[in-house]
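The structures come next, written out as structure tokens.
Every read-out reported here was derived from the displayed coordinates using simple, explicitly stated rules and does not represent laboratory data. Not measured: the values here are computed from a predicted model. Cβ atoms are built from the backbone, for glycine too; each structure is taken alone.
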Structure I
Amino acid sequence: MNIAIGSDHAGFSLKQAIMSLLCELGHSYEDFGCHDTGSVDYPDIGRPVAEAVSQGKYDHGILICSTGIGMSIIANKVHGVRAALCHNTFSARRAREHNNANILCMGEWVVGQGLAREIVTTYLTSEFVGGRHARRVEKIEAVENQ
């Protein structure tokens, strides 16, 4: 898979760990920033990642800030994005299986690196199951297209 990844300064350390994991798992990625712990505004990173995923340039996105909330809010403003804030493997699996999420959001101050690695692995290995869930995703898309 080809992954777009980004973080603000509060998610920088976790992003570095996740990029290492992506390499271990054999996925390619592009780092949209930030590139150090200097203060940045999360919308300036989250929006370009969400737009790139929405345009089909990447299979999935991963966004990290202190709680994951800000990144999930900005990402979900972009047409075609279904960003899911996940702090455990159950929600990561369900985000893919039931909601066909295309961006995973996490909070560095909420999850440790070990759990984050499990969340990312679960998210990337889970697939949308369709069926009744497809109907629900279509309803989300209908609202988005109004």
Structure II
Amino acid sequence: MYHFFVRRHLRKVFARLNAGDVAFITRQFHPNAVHWFAGRHALSGTRASPAQIDQWYRRLANVFPNIRFDIQKLITAGPPWNTEAAVEWVDQARDRRGNPLPNQGVFVLRLRWGKAVDFRVYCDTAQIEKNLDILASQGVAEASGAPIAG
């Protein structure tokens, strides 16, 4: 029964992410959480403070203001103090001219009592780099910014 509630909560989190509710999203992280994104681009790197995680989600919202993540598969396991989740997704985003900027990937999370303590993003890094390059060429400065890391 516990995993039913975890999956329902994660679907709510995705709905709020799709709505651009950065404040809600950042409240889902434990104060000592680690947030990591694969690759070498403006969204990559490791963040280990609430301020950096908040800054990263604000950058995501600025770079991809209408991004939508569609959950393909959601798996959870473990007890409330050490729950693991994997979320397979396909995203829908557009450049500033309305052209699609697709990507897909997996979020791997570890939760402690409902708060994310470890969050990892695995996606097609070649595609995200291409998408960010397109946005940078359209004047989106944060698309070519240095990773938010520390």
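If semi-axes √(5λ) of the Cα gyration tensor in Å, for residues 65-112 alone is computed to be 17, 15, 5, which of I, II is the source?
Source structure: I.
Compare distance in nm of label points 7 Å out along Cα→Cβ at positions 17 and 73 across structures I, II and report the one with the greatest value.
I
Any idea which of I, II comes out highest on distance in nm of label points 7 Å out along Cα→Cβ at positions 49 and 137? Walk me through the intermediate numbers first.
Details: I: 2.0; II: 3.6.
Result for distance in nm of label points 7 Å out along Cα→Cβ at positions 49 and 137 over I, II: largest is II.
Here percent of Cα pairs over 22 Å apart has been calculated and equals 31, so which of I, II was it run on?
Structure of origin is I.
Match the computed value -14000 of helix-only ellipticity at 222 nm (-39500 (n - 2.57) for each DSSP H run of 4 or more, over all residues; to 500) to one of the structures I, II, and report its label. Display every interim value, and only then the final one.
Numbers: I: -14000; II: -10000.
Only one of I, II returns -14000 for helix-only ellipticity at 222 nm (-39500 (n - 2.57) for each DSSP H run of 4 or more, over all residues; to 500), namely I.
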